[in-house]
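Please find the structures below.
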Structure 1
Amino acid sequence: MTRFGNPEFDREFMEIREATFSELAQVLSLYDEYERKKSPWPSENEQKNIFEKLRHSGGCVLVATLESVVVGTCTLNLCPNFSWSGRPYAIIENVIVTREQRNKGVGKALLSHAARLAESKGCYKVALMTGSKKLSTLKFYESAGFIGDKQGFQLRFEA
């Protein structure tokens, strides 16, 4: 858990920690702020199953909260690996901060916490991909310490 005060938040203190299952509805609501095609939320039973699988694998959903309200989130996935002496690697997904709290340090704090957590779990690297072409988004990730020196590829499947 990380707690810090930020002058941009006035008297509020932001906390970054692993999400509880009871906060998942707030996290899913943030996903709906993505500029993308909307998809239905998993059923509550599916949500529980996914949440437990993620935790069992060593990953987690991180949340940034202000006065108990989730204002930002990202998911940290840990992947077992044979190379790099068997050290795992981590993938960060679903980075989002509510519109009202953007450009106030929430996203950088989330990414920093996720990176430290991945390192503490023995990962040799943490990576993320973005579909955004916006220069401001790319500069944000670079300002958070990520280097855009790799080419990413993906193959998507429709549900």
Structure 2
Amino acid sequence: MFIAFYFEAADRLTSEERQRVIMLASGHSSGKKSTNIVHDGFLTIDFAQFWTSVDKRLQRLNAARAQVSMDDLILGGTQVIRGTRVPVYDVAASVAAGYPMERILSAYPSLNREQVELAALFAEANPQRGRPRQRTGPHSRMKVISSRRKPRPAAR
């Protein structure tokens, strides 16, 4: 909640003011929502909207995690959308590439809009481990003139 406050209040409060409010709030906060308001001289901050915002985002993330399953018998343990054989990161890659929702839904007819959105959220919160795959083949701006290969001359 404090991180959300820090970044969302950046256009209204200086960094020092935001840090001071967070220190005051965390100093007498018991972890309950009843300590939502912090008074610092003329400045009064109500953290209720930040609690609500963070809570909604956390519920959405939990829904995204709940829709993902991993079974060694399904696609060799790849994380898929529960009840399907659709890999989560494939759907998320389509969203990240900017494909229109209608195109993604036609490519994966067993999914609905909510599942696609949650797959993208899951992938954003849980990036794949390891290095990104290296691009194979010619660069996208290169033009292939011929696909025939010319044999090498025999060694002398």
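Coordinate-derived values only; no laboratory data. These numbers come from a predicted model, not from an experiment. Cβ atoms are built from the backbone, for glycine too; each structure is taken alone.
Using mean count of other Cβ atoms within 10 Å over residues 70-77 for the comparison, can you identify which of 1, 2 gives the largest number? Provide the component values of the computation, followed by the final result.
Details: 1: 22.6; 2: 10.2.
Across 1, 2, mean count of other Cβ atoms within 10 Å over residues 70-77 peaks for 1.
Source structure of the calculated read-out (Cα Rg over 2.2 N^0.38 Å, 1.65) within 1, 2: 2.
Taking 18 as the value of relative contact order in percent (Cα under 8 Å, 6 or more apart) derived from one of the structures shown (1, 2), identify that structure. Of the structures listed, the value fits 1.
Where is FRET efficiency 1/(1 + (r/R0)^6) of positions 38 and 126 (r between Cβ atoms, R0 = 25 Å, to 0.05) largest, in which of 1, 2? Walk me through the intermediate numbers first.
Values: 1: 0.35; 2: 0.15.
When FRET efficiency 1/(1 + (r/R0)^6) of positions 38 and 126 (r between Cβ atoms, R0 = 25 Å, to 0.05) is computed for each of 1, 2, structure 1 gives the biggest number.
Which structure, out of 1, 2, was distance in nm of label points 7 Å out along Cα→Cβ at positions 22 and 78 derived from, given a value of 3.9? Derived from the structure labelled 2.
Taking -13500 as the value of helix-only ellipticity at 222 nm (-39500 (n - 2.57) for each DSSP H run of 4 or more, over all residues; to 500) derived from one of the structures shown (1, 2), identify that structure. Corresponding structure: 2. When FRET efficiency 1/(1 + (r/R0)^6) of positions 86 and 102 (r between Cβ atoms, R0 = 41 Å, to 0.05) is worked out for each of 1, 2, structure 2 gives the greatest result.
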